[in-house]
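Heads up, there are several structures right after this.
Quick note: the coordinates plus some simple rules give every number you see, no bench work behind them. Since the model is a prediction, treat every value here as computed from it, not as a measurement. Cβ atoms are built from the backbone, for glycine too; each structure is taken alone.
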Structure P
Amino acid sequence: QKTPNKIATTKKAAFRAIKLFILGVILQGGYIHGRHKLTYGVDLDHIRLLGVLQRIAIGYFLAAISEIWLVNNTSVDSPVSFVKKYFVEWIMAIMISALYIGLVFGLYVPNWEFTVQTSNSTFSNPSNGVGIKTIQCGLRGSLGPPCNAVGFVDRVLLGESHLYKNPVYKRTKECSINSPDYGRLPPNAPDWCLAPFDPEGLLSTLMAAVSCFVGLHFGHVLIHCKTHSQRMVSWLLASTVLTVSGFLLQLLGMPFSKPLYTVSYMLLAGGVSGFLLLLLYCIVDVIHIKKPLILFQWMGMNALIVYVLAACELFPTLIQGFYWRSPENNLVDATECLLQAIFHSKRWGTLAFVLVEIIFWCLAACFLHMKGVYLRL
């Protein structure tokens with residue numbers, strides 16, 4: 001491409017990433033309080049800056065810039081020319097991974113403090129007002145909840161008040177009597193159970209961006225390989241290398257961790273996703289069994305609007321605004337309670353409720369597709 005075209009394309013990619021990032025801040029920054037809370041609004045001093053959509057925006061922008069500026073104009077007519085065309089892009093992904101590993105294992109994490117509303121805590125002797133908790137670290141290379149470099153970078157660059165207040169490690173045995181679910185703190189729970197931590201933080205987002213490069217590779221194979229067998233063999237090889245590499249890193253001491261988005265987790269997720277893509281491609285494009293999987297097509301055509309309304313709980317929150325005499329008597333909660341009563345189990349009833357939600361959004365996506373309505377940024 002000519003440089004002016006690259007500049008124009010870069011501007012479009014940047015503008016799209018900015019729109020996606022802003023939408024993420026609005027939806028996941030704390031303005032919408034979610035189910036069971038008929039309130040909204042957020043203190044800008046405590047707004048959450050990062051989230052899933054923000055992570056996608058950053059990953060998309062890095063991958064787009066790489067695709068625009070680092071891919072040469074070499075025509076692809078052999079495996080060697082394929083490698084030459086995208087070699088620099090692969091180096092970029094490796095450099096990002098190396099930066100992540102260097103910071104995670106090389107960055108010194110000092111002792112740190114955070115504030116907590118002690119009157120609302122469940123420690124055995126809570127005190128009223130705002131208290132300060134101190135976490136003892138003073139080490140490098142820790143991947144545990146209290147002293148990892150991922151949280152340290154976020155606390156320094158974003159600030160404690162702008163991080164996620166309900167991280168997944170609050171569901172561990174150390175932090176919840178209902179583990180693996182959220183619950184009250186057990187006796188003698190460590191102080192870090194009350195600390196904020198953002199699972200979509202800056203360092204972990206770097207590795208999530210590498211997942212976008214993995215997706216680019218699978219897309220490049222789809223473009224340049226013209227036969228089913230070529231595509232399937234290439235995807236099988238790439239998926240196997242990614243999966244095996246992930247397990248090797250895990251054996252070498254880097255655990256699979258989604259909150260930290262470790263390199264091993266990224267490789268495993270990319271490999272398993274590749275195997276799933278291979279399976280679906282075989283079923284839909286090779287064997288031509290399409291009708292049973294049409295629901296995925298509908299959802300994919302309106303993935304953004306389904307995510308905004310369903311995964312961000314915007315639609316359930318709006319529905320709960322209509323209730324009978326008491327806020328608890330709303331359609332959403334009543335449906336979930338009914339299913340729990342039918343199955344005589346809170347867990348199985350909740351699972352059935354989630355499946356009903358999925359079916360509902362599949363049908364909603366079908367309706368939008370029939371009407372030609374698609375939300376894009």
Structure Q
Amino acid sequence: METDVKFAFAPQKRIHHILSELDAKRKQRGGQMAVNEYVKVWNARKWLKEAEPFLKVWHAYLGYSLNLFSYFKSGATVVDVADKHGLKPELLSRWVEVGVAVGHLRESKGGKIKTKPKMGKYLTKESKHSVGILLEELFELHMPTLLSYREQLPNKEQDPPPEMADMVAGTSSLLEALAVPKIAAVIKKRKAESVLDVGCGYGGYVKRLAHTFPGTQFDGIEVDHDVCVSARKNNVNENATIIEGDFFHFQGKRPYDVLMFNNILYYFSTETRVEMFKRAAAQLATDGVLIVISPITDGKHGKRFASAFNSFMSAHKKMHPLPSKKELVKASKQAHFRLLSAKTIVKEGGWHFLLFEQRGKH
């Protein structure tokens with residue numbers, strides 16, 4: 001993000017002035033993002049950073065409570081520890097990834113993982129120096145009680161917390177503000193006449209882009225009926241259409257110039273993602289491109305949050321592990337795509353913007 005360096009040293013009172021200057025520059029170049037959106041995004045990134053210490057505490061708590069730091073104290077592979085102690089390999093792998101990212105564990109030769117000395121000294125149950133019981137009390141006793149304030153504090157009945165789809169839609173809108181200018185640049189450069197947003201949700205991308213490019217047709221396809229109804233209400237532009245249906249059984253009226261997978265890959269398994277790339281290739285025009293926006297596990301930035309997100313995705317019943325850039329490139333090749341570019345959108349969360357083109361087109 002263009003504002004990163006300036007924000008790193010700017011007090012809050014100067015941010016509006018900095019953003020006004022940047023907004024003016026963007027308007028001169030033809031790209032627009034309102035000052036209030038900059039401020040909103042800046043605050044979202046700020047709170048992501050504020051939450052980062054929690055990742056370390058969560059990892060330390062789990063490592064002590066399940067004695068994981070002890071299991072890796074002398075160095076061991078994930079498979080060996082999982083087999084020996086009756087643990088789920090996939091979730092143990094996620095815990096290890098977070099541990100390496102936050103500095104609690106280190107990778108050694110032969111694929112072995114080793115607990116850092118300080119963690120072994122203070123957060124293993126057999127150590128006389130252990131303070132791990134404090135973390136167990138915090139997470140097992142204090143945290144659940146503090147979270148119960150959501151129900152206990154009001155004197156009268158409150159609306160229930162938002163459903164998962166609504167929460168995802170809300171957080172996705174923050175990502176849209178940063179991603180839309182990059183998508184718009186592709187549409188403008190390619191002179192795209194038609195765009196398909198797969199798994200469009202509430203149609204946020206379609207709405208923003210249809211307003212910016214009135215001469216381009218934007219279609220969004222969404223499998224969830226209720227979400228689809230809301231998306232249609234949100235999109236009133238004549239050049240925007242929301243289609244209810246399954247992408248794997250969808251056939252457009254004509255090939256699309258641009259097709260988008262925006263923040264949806266973690267809903268699908270690794271094998272299914274390959275089929276998604278193949279379906280995208282079948283829906284695209286000869287010189288069409290595929291845009292993928294997703295957190296990835298092997299980016300240069302945001303490793304801590306990406307590893308934490310991956311832990312959440314792996315444990316959630318309706319989610320799948322995050323993709324890596326390596327995995328996406330491999331999957332794209334099976335559908336005869338090649339990677340044109342990969343850019344970071346949000347460093348803190350490891351979100352990336354990847355642009356693919358069918359091989360042999362240019």
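Each of P, Q could give helix-only ellipticity at 222 nm (-39500 (n - 2.57) for each DSSP H run of 4 or more, over all residues; to 500), but the derived value -15500 comes from Q.
Given a computed value of 39, 25, 21 for semi-axes √(5λ) of the Cα gyration tensor in Å, which structure among P, Q does it belong to? The read-out was computed on structure Q. Source structure of the calculated read-out (distance in nm of label points 7 Å out along Cα→Cβ at positions 105 and 257, 4.8) within P, Q: Q.
If distance in nm of label points 7 Å out along Cα→Cβ at positions 41 and 337 is calculated from each of P, Q, which structure is the one that comes out at 2.8?
Details: P: 2.8; Q: 2.3.
Computed on structure P.
Of structures P, Q, the largest value of FRET efficiency 1/(1 + (r/R0)^6) of positions 89 and 209 (r between Cβ atoms, R0 = 41 Å, to 0.05) belongs to P.
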